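Taken together, the values in this text are just the output of simple stated rules run on the coordinates, not laboratory data. In this text the structure is predicted, and so the values were computed from the model without any measurement. Cβ atoms are built from the backbone, for glycine too; each structure is taken alone.
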Structure I
Amino acid sequence: MRIRILHETGYTYETPATRSIQIVRLTPRGHDGQFVINWRLDVDQDCHLEAATDAFGNRVHAFTVEGPLEKLTITADGVVETFDTNGVITSQVERFPPAVFLRNTSLTTPDAAIKALGQAVAEKAGSDRLALLHGLMDAIRETMRFDNGHTDPRTSAADAFALGHGVCQDFAHVFIAAARYLEIPARYVGGYMFRIDERNQQDAGHAWAEALIDGLGWVGFDPANGICPTDAHIRVAIGLDYLGAAPIRGTRYGGYGEELTVKVEVSLSGRPSR
């Protein structure tokens with residue numbers, strides 16, 4: 001599947017900001033499941049984009065804009081060709097031993113309720129780790145409801161699970177928290193998803209999780225949709241949680257009355273080349 005992504009993030013300020021420093025993870029890497037045909041990152045202010053690779057292997061760009069700054073727009077635009085690998089991720093350089101992805105963070109620490117969910121699924125699945133993880137994904141989707149507007153990037157897995165609803169980020173955090181409690185390395189994935197219902201206009205990117213399975217390697221699980229990632233998923237960045245894979249993180253000086261707008265378009269772009 002050949003997919004085009006347009007991701008535009010805009011900031012406006014009631015009073016001009018004197019400086020803005022941003023770190024951007026909006027550039028996907030290739031692997032056996034995706035090939036980046038073209039990709040462009042643009043900032044509408046005068047600055048220098050410094051490219052680097054972070055500790056997890058994500059492609060990162062950093063920049064500083066000097067004010068006075070009344071607005072700032074960051075645009076990522078490109079085409080990626082994807083292939084269905086049944087959620088298995090191969091041909092990626094792994095920079096850390098699996099034990100690193102057993103570390104809890106403030107967003108992925110399991111509480112008693114998440115531990116109980118994980119334990120119940122594990123008892124039912126027995127020694128089959130793949131069945132356990134599929135069961136965990138299904139149990140989370142059955143327990144939680146997808147709902148915008150009630151959580152934010154600071155919401156922990158425990159809080160989202162207690163609420164019983166959230167967005168894809170929250171579903172991923174709960175999955176990761178439960179998997180790590182069961183001593184299965186798990187990590188957060190940020191990216192995009194082309195929707196079969198052709199909802200090209202989306203409010204944000206997408207998020208899911210990956211877990212390590214002996215004999216298979218890293219396998220993706222999308223608990224918000226109850227599926228393993230397909231050729232409709234575009235993988236951009238990984239981390240221990242959302243904060244390690246956030247599309248944009250930064251700070252500003254001044255600039256009171258900030259307003260944020262995000263526009264994401266995910267659409268088909270011609271026929272695959274193979």
Structure II
Amino acid sequence: MPEGDTVWLTAKRLHDALAGRIVTTFDLRVPQLATSDLAGDTVDAVLARGKHILMRFAAGLTLHSHLRMDGSWHIVAAGRRPNAQPEHRIRALIGNDAWLAAGYRVHDLRVVPTADEDQLVGHLGPDLLGADWDPDEAVRRLLTQTDRSVGEALLDQRNLAGIGNLYKCEALFVAHLDPWTSISDVTDLDALVVTSRRLIRANRDHPEQSTTGLLGRGREHWVYQRAGLACRRCRTPIRHAMQGEPPYQRDTFWCPTCQPDRNSGERKR
């Protein structure tokens with residue numbers, strides 16, 4: 001699933017292409033929205049909320065979309081055919097006299113009054129890339145789940161919005177935390193939250209996702225997708241396991257030396 005920085009950059013590009021212009025093309029190719037038509041209206045703004053994209057219109061309506069695992073938005077000049085993927089995968093076309101945005105396999109398309117956006121995103125925790133970012137509230141929410149592993153809690157968008165598997169693994173490595181550590185055993189949640197935001201914000205304005213500060217192929221990450229390779233700090237082989245209960249299991253990568261197990265008892269690994 002795309003991380004919050006990917007969704008933020010997607011929303012920014014949509015905003016740059018669509019905001020302030022009159023809509024000339026509005027085509028939602030899902031049965032429940034097939035008759036929706038906002039052509040003639042103006043896009044006020046496009047913004048990300050966690051992993052959700054909100055496209056606000058001057059008439060007071062919002063088009064909501066979510067990328068999930070396979071969704072994407074592509075922008076082409078007006079008059080050109082979008083061809084990033086086969087046309088039958090297009091679920092939304094929003095265009096003006098200059099640009100056309102095509103939503104490929106985008107999910108959870110909804111048109112709601114802008115005043116009712118909270119019905120769709122109100123459950124989310126503080127947004128790591130949002131203007132209303134609140135680290136104290138993020139820590140408070142994490143502390144309501146003291147028996148949960150820190151790896152699972154970071155992925156819960158109700159605690160803080162925007163983190164996916166990549167930043168979960170990388171933030172825990174930087175913080176020297178084993179992913180299965182209970183929230184109650186994390187001695188500095190404030191520092192972990194700050195680290196998580198620093199890593200994701202560093203990649204907000206470009207498609208590359210580097211947590212090491214290096215962009216060379218295979219050098220971008222500390223542990224993510226590096227199972228069996230030597231830790232960049234200590235040379236211990238990076239480990240991999242699935243974490244979480246089905247169907248919410250997620251790939252987890254960590255260094256057993258740099259991220260020592262401080263929990264008692266056996267784990268299912």
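Assorted remarks:
- Structure (I, II) behind the derived value 2.2 of distance in nm of label points 7 Å out along Cα→Cβ at positions 182 and 206: I
- Which of I, II yields 1.4 [distance in nm of label points 7 Å out along Cα→Cβ at positions 54 and 238, calculated]: I
- Structure responsible for 15.1, with mean count of other Cβ atoms within 10 Å over residues 142-149 calculated and labels I, II on offer: II
- Entry that produces 18.8, 60 once Rg and Dmax of the Cα atoms in Å is calculated, selected from I, II: I
- Parent structure of the calculated result 81, given that volume of the Cα convex hull per residue in Å³, for residues 134-213 alone is the read-out and I, II the choices: II
- Once relative contact order in percent (Cα under 8 Å, 6 or more apart) is evaluated on every structure in I, II, the highest one turns out to be I.
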